[in-house]
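Below, each structure is written out as structure tokens.
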Structure P
Amino acid sequence: MKKIKLLCLSSVLIVSLSAFAGCSSSKEKVSNDKSTEAQSSTYKPVTITVDLLRNGKGEKVTETFKAPPKKAVTLGDEFTDILLDLGLEKNIVGRTENGCKAVRTTFNDVRKNVPVLADKNLSQEKLLSVQPDFIMGWDSNFSDKKFGKEFCEKNGISIYTPKFTGDHATIQDLYTDYITLGQIFNVSSKAEARVNDMKAKVSKVQDKIKTVKNDPQKIFIYDSGENAPFTGCQGLPGDLIKIAGGKNIFDDIDKGWANVSWEEVVKRNPQVIIIMNYGTGDAEKKEKFLYSNPALKDVEAIKNKRVYPITLTDVEGSAGTAEVVNDLAKAFYPSVFNN
């Protein structure tokens, strides 16, 4: 997950995407499109504040929308799929994609209709070629070297960094992002329906595992690193582990992701290891490494062959994250789901 490397407000018009204080910049976005102008007569203005760092300590940018964005660009499949999940295919004019694709969504066919602007490293020139009015992605995309605040202001582009990408995000933040995007794009009913559907799926899983939650399985998230493992601690991945009835062995580290030691992994002795799968064939290599690492030979997850890949994009937040809760719970408690 090295992206630093390298988850109701339906009547609320003011939505804050950060609890931290800081500098802010504000502006208003109004489309000149005639259909948008007509639609704006029934549109309730929406103001949001986004944080330009996922740790919550970045510069704050305030955006006010007086009409739904008509030319959105999404910087990653997970963000594309969320807008598609809200029925906004016609509002997206471009996207980026990479090898780590969400697999717990059903938008592959629809996604093909959205132009790919770049595999990963989108240039400013290529972005401006589609005249976007809205851009959604990880905080790292909004540095001065890429699409910084001043660049976006100058070119009339609203920035959206989802709450669910934060270092201390929970699944509630994913729900909040859906509601906020529903307000921004004037599809609140659709957003509320999707949130209710996700909540129902999660609730169903939790009902299934309620008998085993007093003795949670110990879980280790393995992202990468052979000399020193890089693991998920807090954030949406950590919250999903908890929701699925597991106990993250590194949940005492107050970071989204961190480097730890193999000695500490052995000491904490996970019963299940979850491999972050980037979709590039890396999961098989990571699994082979874990099973062949002599330092891990006595770890319960290795002895009992309980090592499972989960697609990183789905774990970090996507339209299919609720389904991932079910996938994780099945990996943690297979006997419960086999009965």
Structure Q
Amino acid sequence: MRVLMISSEWPSDEHPNSGLFVKRQFDYLKKNGVNIEIYSFRGGGSLKNYWIHRRKIKSTIKTFKPDIFHAQFAQSALLVVGRKGKLVVTYRGDDAQGIVNEKGVQTKKGLILMLIGKIVSTVSDKIIVVSKHLLKKIPWISDASVIPSGLELYRYDKLLKSDRASMREKLGIPPGFMILFPNSTSNPNKNYQLVEQALASVAINERKDFFVKTIFGQSHEELLQYMRASDCMILTSLREGSPNVIKEAMALNTPIISVPVGDVPERISKLKGSFVSQGYDPQELANLMIKAKEFDYSEYNSRELVSLLDEQKLTEGLIDIYHSLMN
């Protein structure tokens, strides 16, 4: 059984943090004995680029002779639709639910992605989604499998050996209740302005106790260190599928404040000490910031809730899907 994985996101010198979750899945498949190769490319939102790479991938297909194509993101499948072989497609978010602007309105790019996602689903042999939430976005698919992005839990367990205070000292973090925003502040979908509005809504006499640390573009290891050092992490995105930062924060016992987006509510709504707002009201988020600051976290343990996200366990499930297609 030969598997060719196709992904428009993959780590490179220029984009070192791009598609780390895809590479991790690829590496584990290889480690488990799957004969697998990767064809990575940058789509850049250009259909012309996809057409160019649809031609370039021919030589890889001719040499490797794959039995299965596994497209990460529905748009990646455009490179191999119509080729001989079984087609597996993993939907990860935008390809199922589109992209909205800062006003919550679907963008042209988002509409195109959803159209591609719908077309690709009709010619795929197997659909995978990274969260149950995304199943609602593709109701015409009745037999999709849910396989979230996994974690190498041993990496997080190593960081857990350092307590929060010592990690803050190592990173030179000043006193105060630090809220981590682990996304780009310039990406409209990540909605950083809501964090600023929420902080501004905290009463003046309490506001001095809070500060927000933004981190984006640094190494993944540095992100995890800041996550471990944070008093809590905040997510305010307009759209998400199954955000990895939520699972990573849980693995590091870092409390979370989030808007109701993607599969976040089903992951943390019953976790005492992490909070999901009812909507996108700055004052509500400000109240949750204060609530988090006053909460007793001495017995907080979100790490135990992510044991099922072990990459090895999820890889075994994916391999079972590959074998079922070959049979």
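Each of the structures P, Q was assessed by mean count of other Cβ atoms within 10 Å over residues 123-130; the largest value belongs to Q. From which structure (P, Q) was P(r) over Cα pairs in 10 Å bins from 0, in percent, for residues 59-234 alone calculated, if the value obtained is 8, 32, 35, 18, 6, 1? Source structure: P. If helix-only ellipticity at 222 nm (-39500 (n - 2.57) for each DSSP H run of 4 or more, over all residues; to 500) is calculated from each of P, Q, which structure is the one that comes out at -9500? Source structure: P. Tell me which of P, Q gives 44, 32, 28 when you compute Cα extents along the principal axes in Å, for residues 195-314 alone. This value belongs to structure P.
Just so you know, all these numbers are worked out from the coordinates, no wet-lab data involved. Since this is a predicted model, take the numbers as computed values, not measurements. Cβ atoms are built from the backbone, for glycine too; each structure is taken alone.
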